[in-house]
Each structure stands twice: as C-alpha cells, then as structure tokens.
Structure 1
Amino acid sequence: MSFSYSLRALLFTVVIAILLLPAACSDIQLQKPRAFGREKEILVICDNEIWQKVEKELRKRIEVPIHAVRWELIFEIAQVDADKVQYYKEWDKIILIESLENKNLLPWVVDDSTLEKISLGQGLFFSQKDIWARGQRVAGLAAPTDEQLLPLIKAHGDRIFNDFLRLLEEREKVRMYHSGKNLVLVDSLMECCGFSIEFPQVYARIRQDILPENELQFVHQDPVRSIFFAWIENPEPLDLSQKALAEMRDRMLEKTYPAMITHVERVDTSTVISNEIERLRVYGTWENPEEISGGVYISQIIESPLQNRRYYIDCLLFSPDARLNKYRFILQLDRIMNSFKLKG
C-alpha cells in the first residue's frame, strides 16, 4: 500500500512538472521587463565627476529646441551616477558614458571584442537595443580614459540626438495609424473629387452642418489636433508674404474658429515634396484670446493646375502639457498632409 501511494505521488509530481515546463520556459524568455520612461527624458548614466565636465556640451547637442508657442526641447536629459543606477537601468532611453578607467556598466552593454577595440583606440560611439529591458535603446560613448570622453561628445553628440530622434519618428509612424486609416473617406474622395488624403480613424469628422461641400474638418482630442481641409476652384495668384498667408489662414478658419488670431511675425515657409507633389509648408503659431489658449499650426498649400484648383490643409495643435513631446504630434500632422494624392 505504501509503495503504491508513493508511486502515485511520484507520477503526480512528474505530470505537474511537465505541465509547468512551458510556462517556466516562457518566463525565461520574457524575464526582461518592459522599459519605462518619461516621454521627453533621456537618462544619462555617468560618474558625477565626468558629468561636471561634459554636461554643458551634452545639453548643447541633445537638448535641441523646437519652435512652439515658446521654444521647447524635443528631449531633456537627466543624469544619474553609475553606482546608483540599479532602478533606472530599465529606462527606455539611455546615454551611457564610461571609460575603461572606471568601467561599471560597459561589460553589460558591449562584448569583449568591443572592449578590446576601445582599449586600443581613441574611443567609439555605439547604439544597442534591449540591454536591460524590452523596448530600450542605449546610446553609448566609451574611451580608454576619462579625459577622452569630452572629445567624443563633441564628435558624436549630434549622432546620438539623431539616433533617438529616428527612434521617436519610427514609433510615431507606427502608433499614429493604430486605429486604422479612414479608407472609406479615401475611396469616396478619390472617386467623386479626384484626390484623397489618409486620416486615422480616431479623427472624428465634425461641423458638417455649417461647412460647405468643399471643406472638411477632423478633430482628435488629448491633445487637441484639428485638421481643416479645403479646395478652391479658380484660385487667385498666391501672395507669399507673411501678412497675406496669416490673413488667408484666419479667413479660411473663421467659421470654425472665429476668435483665433494667426501671428504674422511667426509665419515660416518651406517647400515639401511628397507623392511627387510639391507643397508649400507653412508653420507658425496662433492664439485665441477668448478661450485663453494658443498653440502651433502646420499648413500645406498645394496647387493643381490641371484641375484649376488650390488645396489648403491646416493642422492646429493645442497641447499645453509641457511634459508631452510636441515634435511627435507635429510629425504625425505632417505625415497626414503628406498622404495627399491626386487621381492619376
């Protein structure tokens, strides 16, 4: 009886172990946590003494401002000493600055052959993914000695900034169409009007009751992004002065935003080519004194001589939360406007 009971117990233990084996393997594969971090903040890991020497140059290279209602940084950097980094190793955006004299985390980030290469040279820049967490990017500067680190920042600081900027852009291009594209609108506009533009499904069409047939308006909340679209038949020649472009914008949007004022002195223009169509891109700021609000706008003006039309697209952004990265919303709005196509 005792032998039979022991055998049954052993079999039960084996069965449980077999059932738990896939879960255990899954846990091993997923042992790295998901990276976290503030949207705009890049964590700099380096010794305090090094930070005192490199901070000014690093901020100059990484904290690049964007023209909003006021100048705002695309990224902000914060420093933590390598000896106190345990919790922050799971941050999503990291710059690691270390030399072989005081290496602490380098062996975690690069292999032995790279360490050997550093010891024989003047230093290098590297970029690695998912070192301590999934979805993490670590950009690094490494040199044989501490004194060689500052020249590396001068040489590669812009490269680090562009590396994180590309990462932001790639993520935003994926994220902005998570809801899908409004393909019904794309097809209907192409069929009846000879053009199309791709709005994400999360943008709700509004004010259909007061807008004429040649105007569309879509809005997405949190933060507020309003996209106004119109086409003008038999247009007059376009005046490219700041004053004329600001007045045209106020005139086009007066039905939906009667109290809004476009700042003449902040109007800036450039040329963009997308889908083989040249566009005039207008960038500036606006305010609404009645609602005590303000923000940036991005517009595109597209001439279509074959249709004898002028297309006007205006994207308004209202995002007072300084913690949010306005660059990614501007990127999103530019991409929507760049999706404009003519039938052909």
Structure 2
Amino acid sequence: MKVFNKQGDTLEVNMRFAVEGDASNITNLIIKQHGGCYWSDMLTNIDFVRAAIKSGNMRIALIELSNDCLAGTTGIKKFKGAIELNMLIVKPEYRGFAFGKLLYLFLVEKGIFENSASIYTRCMTLDTASQRICLSMGHSFTGLILNYHRFDYNAEHLSGTPLPYKGSLVISCLLNDKKDAGNIYAPLQHTAFIEEVYNELSARFTLVGEKAVVEQERPPLSCCEIVFQEKQQYCEMIFTNIGLDAEKQIAGALEHCGKWDGGSLNIFVNLNDPACPALYYHLEKSGFVFTGIQPLTFAGEYMILYYAPGLRVDFERIIVTPEFSGKFAYIRALFGKAGI
C-alpha cells in the first residue's frame, strides 16, 4: 500500500506480524533509539524476542518498505485484561507517515483487541507524536506515570533532551469491552478529575462519597504485584485488594528504592476497594502525590500515586498535547501544593 506525508512524499509499505527471523532487526531498532536502557531488558535480547514470538506470548506488528527494510514496529501486552499498545518505534527518516495509526488499524483488522477490557497506551512525554496518534484513534488521556524510563548516552537524541535522562509517560485509554467501572471509592479532593476521565471515556460509574464508605475490616494480606526494574531504577506496585499489610509492603518498596541513585516508585491502588481513600490519605502524608488513573481493566480501576521526594520531577521537560493540558496542570499543581 502507498502512504503519504504532509510534504507529499510517498512510500510503498507492507504490514505483517513478526516471525522468529525478525528478532534481530527488532532488537537492533530498539537499541538504536533507546540505547541499552530500554524499559524491558528482555526486548533487547534477541533470544528472548525470538522465543516469545515463537510461543505466541508476544504479538509484534511490523511495517516494512518494499525492499523488506524494517521501518517501524509496535507490540501489545496485557494488563489485567486491558491491552497496552507499546514499543511504537519508527525510524527517524520515516516519521510523519502515520505509521503508528497504520499499525493500530492493522491490529484492529486482525482482531487483536477482541475480548479486552480497554485499549491503552503509555506514551513518552519527550514529544507529542505518539500522543497525537492516540488522539486520532479516539483515546482520552487519564494520567501520568512519572520518572519511569531511563535513556542512556547511547540513545537517540530525542527532542533536544540532554542525556542521560529519566522520562515520564502519559496514559491514554479507549473504552472497549468494559463499559461500567462500578463503584468508585475516590478521595474527595480528586473526584472532579476522576469524573471527567470516565465521562470522556463514555464509561458508566458510580462515585461513592467518602462518608458513604462503611468502615470495613481489611483482609490480612493484600493482593499486590510488585515489579522492580533494576536497570530503570524503578518500582511499580499494583494493589488490586488492600490488606492490613499494605503499608508495610509500601515501606519495604521505599527502602529498596532508596538504595538506588534516582529511584522512583509509582503505586496503583484499586478505586473499587472501599479501603482506597484511607490508604490514599496515609500515602499523601508520607509524600505521595496523585497523578491520575489507569481505568477500565477487568481487575479494577486504578488510582496512581507517585512518591515525589524519591526523585524530582522535571515538569519543564514533560510535553503534552493541548487536549491533556488541563489534567496535566491539575497534577502539576498538586506537586506545588505539596511544596515539591
């Protein structure tokens, strides 16, 4: 098929799913643009990518020129029944041809998004290209994941940003099979932000006021996933259910992050759990700041909290489209109120 950019240039391209023999080209493309500090060490490992493609655990879509030269790629992974579009990488000389949207439409055509709660992306905030692609697909922006991804000295020089650099992500989401977010137990001060997100997504929800939350006994143990990315100096905690051990688990993660020079911690707390507001206020007193939500997963609706004292957020280097500027300003102001 032929594609065009705004300057009137044309390219003949083909799209297909990756096979085992594409592994080295995929990893080389990643390393070229991100150096050795890509968010997943495994995706720069040829043997891992080859095995994942063979097993079907990873679905990667490729866009090639007529001479079979790899020009761009994207992949998918699942987060609790929602599908994340990730690793959208396009060679610099071929940017501007809407490869991201073309790859997305290819995945739609192949039925990849069937039986998923929602479709979402975590776009880098170094530039707005991927954010604009998401907007063109009908996504709404829902939050930020701060200080997530290290770029080392071997990475491509993106948007004039000096290297090394620790970048942030903006979450965008599109409603798919999950239409109802259920009961939302949100901290009162952030209900307007959360209501706006769900209204933009056209998702049903029931906002339960804090006073209506019946004091309930938390289970002894939380349902919590903890991911430590040593190379990224990053930790992520996902609380699907909040137990009596939640504060202790968080304290342990903070201690681990404190051993890193520039460690950062983002916590996802299920808004469907009535214990969510109480845990939020505990974390707010401990130095955590609200940075939005990760909505519409089959396992729950997640509020995101960032441990601000762990690593300074360079808001001047975070670039968002005008469509997200209001929510971005809200989140940034929370850091100002916290004196950070």
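No value in this document is a laboratory result; all are computed from the given coordinates. Keep in mind that what you see is a predicted model, and the values were worked out from it rather than measured. Cβ atoms are built from the backbone, for glycine too; each structure is taken alone.
Hey, mean projected area of the Cα convex hull in nm² derived from one of 1, 2 reads 28.4; which structure? Structure 1 accounts for this read-out. Quick one: distance in nm of label points 7 Å out along Cα→Cβ at positions 101 and 317 came out at 3.0 when computed from one of 1, 2, so which one is it? Considering all the candidates, the number was obtained from 2. From 1, 2, which structure was distance in nm of label points 7 Å out along Cα→Cβ at positions 221 and 293 = 2.9 calculated on? Clearly, the read-out refers to 2.
Here log10 I(q)/I(0) by the Debye sum over Cα atoms at q = 0.14, 0.18 Å⁻¹, for residues 125-308 alone was calculated and came to -0.82, -1.25; which of the structures 1, 2 was it taken from?
Details: 1: -0.98, -1.34; 2: -0.82, -1.25.
The value was obtained from structure 2.
Here helix-only ellipticity at 222 nm (-39500 (n - 2.57) for each DSSP H run of 4 or more, over all residues; to 500) was derived from just one of the structures 1, 2, and that gives -11500; the source is 1.
For which of 1, 2 does FRET efficiency 1/(1 + (r/R0)^6) of positions 69 and 253 (r between Cβ atoms, R0 = 25 Å, to 0.05), calculated from the coordinates, equal 0.05? The read-out was computed on structure 2.
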